[in-house]
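Next up, some structures in structure tokens.
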Structure 1
Amino acid sequence: MIAQIGLSVLLGGIIVYAWTEYARSPLIGFVSMLAAAAGVYFIWLPEHATWIAALAGIGRGVDLILYVWVVISLLVLLNLHLKLRAQMELITVLARRIAIADARSPATKK
């Protein structure tokens, strides 16, 4: 019971955070709220996770939740990688423009 309450509070915090971030990124906010709400649901009704896992051909509900968590984590990692890569490309473009703007001709270097 203590674990259920603690996990519910943590997931409730994620729901609140996702709600505040919804305006900036609606898709990520919605998916985060949905995943956290599903987590709260399965914390309090774990037999439903087992039932859904059986429908999917997975032995236990915990295994299903773990598989879904791994997939979500990989998607988040891919998203972060793509954003970091885009930022690095933007920094490269900006550095080139600054270098070109600050370049002087050989006659004006003195």
Structure 2
Amino acid sequence: MSQKGEQANKKCFCPIESIFEIIGRKWTLLILCEIATSTKRFGQLQKSLKGISPKTLSSRLQELEQIGIISKKVYPEVPPRVEYALTPQGESLKAIILSLDEWGKEYLSEK
């Protein structure tokens, strides 16, 4: 195999690319923005994220929980109550997420 072919098969590691693998999927950043302000229940997230399907919301929450960005707390009640919050690793993203939110508000107000 040529050197060029070997380079094409190697995956380039870029920190920004890796963060976009986590938060770049549709709805993920918006979900994190909601949870960054306070602990949220599934219904609260669905209500505040107009247009997201329950299946998509559930899927994104599971992905974020699996990679350790959010935690899920299930209360033994009927009906079941589930709350989502940022983990310490997720908290480290909070300033970035809220900065993006603030930048977006300023950008929109200038238009």
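Please treat every number below as a calculation from the coordinates, not as lab data. Predicted, not measured: the structure shown is a model, and the values here were computed from it.
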Determine which structure produced the value 62, 43, 28 for Cα extents along the principal axes in Å, calculated from the coordinates; the candidates are 1, 2.
2
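Once relative contact order in percent (Cα under 8 Å, 6 or more apart) is calculated for all of 1, 2, which comes out largest?
On the way: 1: 15; 2: 25.
Checked 1, 2; max of relative contact order in percent (Cα under 8 Å, 6 or more apart) sits with 2.
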Label whose coordinates, when log10 I(q)/I(0) by the Debye sum over Cα atoms at q = 0.21, 0.23, 0.25 Å⁻¹, for residues 49-96 alone is calculated, return -0.71, -0.77, -0.81 (choices 1, 2)
1
For which of the structures 1, 2 does the calculation of helix-only ellipticity at 222 nm (-39500 (n - 2.57) for each DSSP H run of 4 or more, over all residues; to 500) return -29500?
1
